[in-house]
Structure P
Amino acid sequence: MEHKIQQKETEGKGMFYIEIDGDIVAELTYTLKNNNVMTLDHTETEPEMTGKGLASSLVKHSVDFARKNKLKVDPLCRYAAKEFERHEEYQEVKAAETE
């Protein structure tokens, strides 16, 4: 089942999230820096929704968002960092260590 990913952003901080029946069941928070780097800070999924691929789809969505907006991604969150290791195609948007 495909879930709609929504976005909120205020003053350089934002989140991608999935809602079911008005409740946020998965979220990925990020910070946008002036150097066009989007830092993925935190990924969280409600326990009853774990294992359904929601967090993975949020990381993929953030990568697609970065590509579309010509941003680089710093996967600070441990889960996001693991997803970047698993998906070679994400490397093109990964920020260099010095950015």
Structure Q
Amino acid sequence: MSPTDSTAEHPASMIRWHGPVDIEHVPGLRRELLEQIGRSPRVTIDLSEVEHLHTAGVALLVEGLQRTQALGTTLSLSGVGDRTREILRATRLDTLFGLQQ
């Protein structure tokens, strides 16, 4: 099973990531994320089923955020579990994504 499921609804898109977001899965997730960013002014990544966000996944979130900022669109996160939230907090991405404590 792929670590992503997506639905594209104008004007927003939701991408669901699941399993480990690691170096093995990031290339496919990257293609999907960049495709959705190119199609929609608002993209949300649902992380509720992510087992672990590895460094490669963090880098992909940064790339997605940079891409949406360059396009004047938005990227947001939902379903952020405690483990993932701690990783985002340690990298200060929690503030960039506006995650509440």
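Only the coordinates and a few stated rules stand behind these numbers; no lab work does. As the structure is a computational prediction, the values presented were derived from the model and not from experiment. Cβ atoms are built from the backbone, for glycine too; each structure is taken alone.
Determine which structure produced the value 3.2 for distance in nm of label points 7 Å out along Cα→Cβ at positions 39 and 55, calculated from the coordinates; the candidates are P, Q.
Details: P: 2.0; Q: 3.2.
It traces back to Q.
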Once mean count of other Cβ atoms within 10 Å over residues 31-38 is calculated for all of P, Q, which comes out largest? Q
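Figure out for me which of the structures P, Q the number 0.95 belongs to, where Rg/Rh (Cα atoms, Kirkwood Rh) was derived from the coordinates.
Working: P: 0.95; Q: 0.92.
Computed on structure P.
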If relative contact order in percent (Cα under 8 Å, 6 or more apart) is calculated from each of P, Q, which structure is the one that comes out at 21? P
The value -7500 for helix-only ellipticity at 222 nm (-39500 (n - 2.57) for each DSSP H run of 4 or more, over all residues; to 500), derived from one of P, Q, belongs to structure P
